[in-house]
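Values in this text are rule-based calculations from the coordinates and carry no lab data. The structure presented is a predicted model; accordingly, all values stated were derived computationally and were not measured. Cβ atoms are built from the backbone, for glycine too; each structure is taken alone.
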Structure I
């Protein structure tokens with residue numbers, strides 16, 4: 001039984017996975033997109049330790065640890081180009097305005113797109129590349145989860161109010177039991193954006209809990 005809000009949730013650990021979202025150099029490390037755009041990357045770095053604790057406990061208990069990474073092709077075709085509103089978003093505009101930073105962004109095969117060294121996947125772990133904010137949009141994540149009969153998803157990573165929330169919403173629509181681990185997920189923007197996502201999830205889309213609560217259930 002996982003202590004959570006809005007109420008405790010009974011987990012079937014054989015059908016539970018940890019989903020680590022976008023813990024990539026571009027969002028976490030100095031010289032990446034977040035750093036270059038003026039974000040406080042210390043906020044991204046402070047969730048490394050709880051994610052390591054969760055992933056270690058999950059592996060020890062035999063749970064799947066699934067990584068999600070945001071990646072674009074060098075020609076940015078995943079953005080939809082000038083005929084798409086996504087093309088004009090702030091972070092895509094940075095790609096066009098600063099081509100000298102291309103290795104710092106999320107272009108496939110670059111330093112920026114790589115998962116940070118502290119959280120490198122193990123050899124047999126699944127990595128899902130997504131073209132948009134939700135990990136279910138344009139990917140085989142749903143098929144993969146169904147293949148392994150997974151129903152309960154503990155979400156950690158970046159950014160709580162963007163990619164994490166977008167993925168949790170889709171997980172809810174697809175019939176999963178999504179759980180946000182609040183101290184292992186970090187938002188972009190002012191604190192109220194984290195608070196708003198937590199409120200939204202508790203109200204409509206799933207459950208929220210903490211690293212200590214989850215690792216307690218996992219036996220660590």
Structure II
């Protein structure tokens with residue numbers, strides 16, 4: 001699982017909107033700097049009070065946007081669609097299938113246990129799927145493509161470009177369903193922690 005081409009933007013406008021209801025911009029101590037947006041202590045304290053107050057109060061998190069290219073298995077993307085409100089993803093599963101031969105390396109195999117007798121049959125499945133793909137490319141017969149997509153395992157790796165918000169990411173971070181996936185601690189948390197002010201905004205749970 002990979003997270004690539006990450007870009008974070010709109011901090012300045014999100015924090016402008018954060019203060020707008022109180023019309024207290026003269027008290028703001030945040031500013032845009034060459035290396036990125038610098039959140040002041042006063043603004044951060046207000047932001048964290050709103051985060052702790054619940055989703056109806058932390059609307060500014062929905063205005064901090066992230067663009068990222070994610071390569072993950074289908075079963076991970078099934079969890080992702082839970083948060084599709086306010087998100088956009090862009091790619092084509094069909095294009096990904098056409099691009100290259102179907103091999104074991106195109107599936108999620110980080111903890112693949114090839115010593116299990118039953119798992120050894122996977123090579124036959126992959127050979128069969130590749131035969132369907134090849135037949136489709138040779139004939140352009142949509143029936144082969146339909147069967148290929150029908151039987152493709154959920155461990156198939158898909159690459160999507162995604163646009164989402166800090167609020168989406170926060171909800172994903174605390175979602176138990178993601179914590180049950182092996183990819184969660186290995187890749188997802190590492191990526192979240194790499195985002196600007198992730199500890200202070202995304203992972204913040206309140207004063208200890």
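As an exercise: Kirkwood radius over Cα pairs in Å, calculated from one structure in I, II, equals 17.5. Which structure is it? Intermediate values should be presented prior to the final figure.
Values: I: 17.5; II: 19.6.
The read-out was computed on structure I.
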- Item | Label whose coordinates, when helix-only ellipticity at 222 nm (-39500 (n - 2.57) for each DSSP H run of 4 or more, over all residues; to 500) is calculated, return -11000 (choices I, II) | II
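If distance in nm of label points 7 Å out along Cα→Cβ at positions 132 and 196 computes to 4.5, which of I, II did it come from?
Working: I: 2.0; II: 4.5.
Checking each candidate, the match is II.
Which one of I, II has Rg and Dmax of the Cα atoms in Å, for residues 76-147 alone, as calculated from the coordinates, equal to 15.4, 44? Before the final figure, lay out each step's value.
Numbers: I: 14.4, 42; II: 15.4, 44.
It traces back to II.
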- Query: If you work out volume of the Cα convex hull per residue in Å³, for residues 108-187 alone for I, II, which one comes out largest?
  - Reply: II
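Going by FRET efficiency 1/(1 + (r/R0)^6) of positions 52 and 68 (r between Cβ atoms, R0 = 25 Å, to 0.05), which of structures I, II comes out largest? Walk me through the numbers before you get to the answer.
Details: I: 0.90; II: 0.40.
For this comparison of FRET efficiency 1/(1 + (r/R0)^6) of positions 52 and 68 (r between Cβ atoms, R0 = 25 Å, to 0.05), the top structure is I.
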- Note on the structure: From the coordinates of one of I, II, distance in nm of label points 7 Å out along Cα→Cβ at positions 44 and 156 came out at 4.5; that one is structure II
- Query: Comparing distance in nm of label points 7 Å out along Cα→Cβ at positions 60 and 124 across structures I, II, which is largest?
  - Reply: II
